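> The structures come next, written out as structure tokens.
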Structure P
Amino acid sequence: MEKPLFEQRGGTYTLVGNYLLPNLILPEQQFQPIGVCGQRHARYLKQHHKIVYMNLLTSGKPNNYLANIENQAENLFLQLVKQLADSENITEDT
């Protein structure tokens, strides 16, 4: 009998009672702090796009994704502040 694909790719199982459960380990990821915009986006995904949110959780990438969203929001905010300052002729001296 041929091995299941999980075992062919190096997967192992643990016997719990009468069941064989796969030994799943999430990949290591570097923790990055998530700000307000990232947290709001996570809440939005959790409430309105549950499949996308679950895909991020099961792939082990929610922190990287939300940190990227936070960086994009911060860059957009800084760009808007600069544009407003330029349009109003505001400098750091005034």
Structure Q
Amino acid sequence: MTLFLICWYSILNTAAFFAYGLDKFKAIHNRWRIPEKILLGLAVLGGAPGAFAGSRVFHHKTSRKKIYFTVTNLISLAAHTGILLYFYLS
């Protein structure tokens, strides 16, 4: 189970980080964007650290109008930290 969780979180965090970067690139170049539900879904499924880092590194969805992105990422980060602590401590 531990190996599965490590792989799960590694893949999702990497995917979330690069998805935020790719979406920012597409926004700058006026191209088709990645849907918001995909970006937030990656965070909710376990990629919150990668999503949060991607939003900061690429300055993606950090305006006050998109505060729900930051809040959703932080809530997801807290929830998945709790899940990891549960499995680590048990």
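> Taking distance in nm of label points 7 Å out along Cα→Cβ at positions 37 and 61 as the quantity of interest, name the structure among P, Q where it is greatest.
Largest value of distance in nm of label points 7 Å out along Cα→Cβ at positions 37 and 61: P.
> From which structure (P, Q) was helix-only ellipticity at 222 nm (-39500 (n - 2.57) for each DSSP H run of 4 or more, over all residues; to 500) calculated, if the value obtained is -18000?
Working through the options, I get structure P.
> Now for a separate question. For Cα Rg over 2.2 N^0.38 Å, the calculated result is 1.80, so let me know which of P, Q that is.
P
> By the measure relative contact order in percent (Cα under 8 Å, 6 or more apart), tell me the structure among P, Q with the highest figure.
Q
> Using FRET efficiency 1/(1 + (r/R0)^6) of positions 21 and 53 (r between Cβ atoms, R0 = 25 Å, to 0.05) as the calculated read-out, with 1.00 as its value, let me know the right label among P, Q.
Q
> Another question about this same structure. Upon calculation of mean count of other Cβ atoms within 10 Å over residues 13-20 from the atomic coordinates, which of the structures P, Q produces 8.4?
P
> On FRET efficiency 1/(1 + (r/R0)^6) of positions 5 and 29 (r between Cβ atoms, R0 = 41 Å, to 0.05), which of the structures labelled P, Q is highest?
Checked P, Q; max of FRET efficiency 1/(1 + (r/R0)^6) of positions 5 and 29 (r between Cβ atoms, R0 = 41 Å, to 0.05) sits with P.
Computed from the coordinates by the stated procedures, all read-outs in this text should not be read as laboratory data. The structure presented is a predicted model; accordingly, all values stated were derived computationally and were not measured. Cβ atoms are built from the backbone, for glycine too; each structure is taken alone.
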